[in-house]
Structure 1
Amino acid sequence: MKSRHTEAEMIAALKQVEAGRKVEDVAREVGVSKHTIYGRKPKYGGMDVNEVQEVKQLREENGRLKKLVADLSLDKDALQSVIGKNGWSLAVLKAAVGQVREVDRARNLENVQ
């Protein structure tokens, strides 16, 4: 369920409580229960709005990176399965890749000159 109150509103309410106002008064003013204020304190307590936004962006990026790692791990497993079924050794494949890279570098040098 999505909150009706923005992170900035909740942070402002927590700052008022930290400044010494009663939780009940702040909660009534904001339009939430005192339990909501107490529940948000572990999440937003002591943070500024820009810090919360930065944490949110970092969590989203972390999620994207975890998905990327999972996809790459699946690709790696699939390639290793193909290598095993074809009877190719990893050393042979690395040597082939090295030769392709050398040919590619030589072609790039020819194009530059």
Structure 2
Amino acid sequence: MDINKDAINQNLQQLSTWKRLFFMLVFGIIGELLRLLLWAVIILQVVSTLLTGKANENILSFGKNLSLYSYHILLFVTFNTETLPFPFSDWTATTALQENIAPNSDQKH
């Protein structure tokens, strides 16, 4: 395996790579906090369903938006998108991801 040391040094000196690494760390932390918030949404929805017999539409909408945001973060940290998630880009960049999700994902059970 022939490793070009000059190419490695050049790659290590690219500011864009270090900026992306910084944002990946930031969004990794945000993602963990988001995961805790999603569990709270899940518990609220279960309690709401047990008490009323149906899912709460406001919690459904909030949970869907949190899920999309989580998906956007995962796409970014896995190098599948160059678009920074909110708040470093417009929220519409996150909501636009919904178009890429399977059409049957909105079915209610």
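Read the figures in this text as sums done on the coordinates, not as results from a lab. Here the structure is a predicted model, which means the values were calculated and not measured. Cβ atoms are built from the backbone, for glycine too; each structure is taken alone.
Ranked by distance in nm of label points 7 Å out along Cα→Cβ at positions 19 and 51, which of 1, 2 sits at the highest value?
Details: 1: 1.7; 2: 4.7.
Going through 1, 2 one by one, distance in nm of label points 7 Å out along Cα→Cβ at positions 19 and 51 is largest in 2.
Taking P(r) over Cα pairs in 10 Å bins from 0, in percent from the coordinates of each of 1, 2, which one would give 12, 33, 28, 15, 7, 4, 1? Intermediate values should be presented prior to the final figure.
On the way: 1: 11, 23, 15, 13, 10, 14, 11, 3; 2: 12, 33, 28, 15, 7, 4, 1.
It must be structure 2, since only it matches.
Can you rank 1, 2 by FRET efficiency 1/(1 + (r/R0)^6) of positions 11 and 83 (r between Cβ atoms, R0 = 30 Å, to 0.05) and just name the one with the largest value? Write down the numbers at each step before the final one.
Working: 1: 0.05; 2: 0.85.
Greatest value across 1, 2: structure 2.
Looking across 1, 2, the calculation of FRET efficiency 1/(1 + (r/R0)^6) of positions 35 and 91 (r between Cβ atoms, R0 = 30 Å, to 0.05) that yields 0.95 traces back to 2.
As an exercise: helix-only ellipticity at 222 nm (-39500 (n - 2.57) for each DSSP H run of 4 or more, over all residues; to 500), calculated from one structure in 1, 2, equals -22500. Which structure is it? List each step's numbers first, then the result.
Details: 1: -27500; 2: -22500.
Here the read-out was taken from 2.
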